[in-house]
Structure P
Amino acid sequence: MSARFVITVCCLALSAAPATAADLTIVRVFTGWRDAASFKRISEYFTGRENTSSETVLRTNPEQRAGFYFQLRVANPGATRHVQFQLQLIEQGSPTPHATTFPVELKPGSTVFQLGLTGPAWQNAKSQPVAWYVQVLADDGRVLASEKSYLWEKPAAK
């Protein structure tokens, strides 16, 4: 066998290898309060069903749309996988973080998720979390990707 053939076969084998968990990334996170009316589209008046377009909307209380949302764009170069978004928050007046989990099927490509703390989970439109930390967890609990606010951890000493 020629060296050229061996190199070609190795390159093809490496390019066909499945994407690793490290390839999964949270591209960006936006946070903020959204009123229920901001989700209503014209098609809903005709069909009676919420139209989320190409976004996946997950809420702590699915019947209520108003709440504090984390809009995430997640890039998954691998195959479809079942994951959980774990959202940890530190709220004003409480130094103890509390966690909320959203199970989801993550498809290949880039997907926008709206993680909503709705109903009793977040009622004050003027309130903001002090700090937050979002993790994408595999079925076995491994962290596949994460993103956090600036105040989530204490800066390293200089």
Structure Q
Amino acid sequence: MSWKSQLKEALPLLGHRNWVLVVDKAYPLQSAQGITTIYTNERLLYVLKYLLKRMRREQHVKPIVYNDKELLFMRDDLCEGIDSFKSELTRLLSKSDVQVLPHDQIFSKLEEASAHFNVLVLKSDCLMPYTSVFLELDCGYWPAYKEKSLRERIS
């Protein structure tokens, strides 16, 4: 089954607090039970673009996007091609609220979440460091301000 078919089957099952990652080729195969890794054999930005397009069709979830802080400091003199990658990534994520955190902090959030919630990893053929994109899924039909209002009523 193709990675696109697997993603199409998985997205309706995923919800608030699940994660979907689009990662570079060196991203480790994790051993936690709730983590599923699919090798796409595609460009990272192509996989991300496809994922974002599919997610826009889903009404039940919306992504909170995380990028590695280290990527901000990467330049072509350190990694050839990274400048154009960053430009295209910025364009792809222009409609998203992107959180930038050090890689280790994102990994800690992911580790904590994966103890209780499933994580889907879409592994690309990208050979550039700190290019992985981490999407924490939030509820697509219940905004944070309404949740806050509800909690205030309950208190």
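Read-outs throughout are calculated quantities, based only on the coordinates presented, and are distinct from any laboratory measurement. Just so it is clear, the model here is predicted, and its values are computed rather than measured. Cβ atoms are built from the backbone, for glycine too; each structure is taken alone.
Between structures P, Q, the calculation of relative contact order in percent (Cα under 8 Å, 6 or more apart) yields its largest number for Q. Structures P, Q were compared on distance in nm of label points 7 Å out along Cα→Cβ at positions 51 and 91, and the highest value belongs to P. For which of the structures P, Q does the calculation of mean count of other Cβ atoms within 10 Å over residues 67-74 return 21.8? The read-out comes from structure P.
Looking across P, Q, the calculation of log10 I(q)/I(0) by the Debye sum over Cα atoms at q = 0.13 Å⁻¹ that yields -0.61 traces back to Q.
Can you say which of P, Q returns -11000 when helix-only ellipticity at 222 nm (-39500 (n - 2.57) for each DSSP H run of 4 or more, over all residues; to 500) is computed? Here the read-out was taken from Q. In this comparison of P, Q, the computed figure 2.6 for distance in nm of label points 7 Å out along Cα→Cβ at positions 75 and 107 is attributed to Q.
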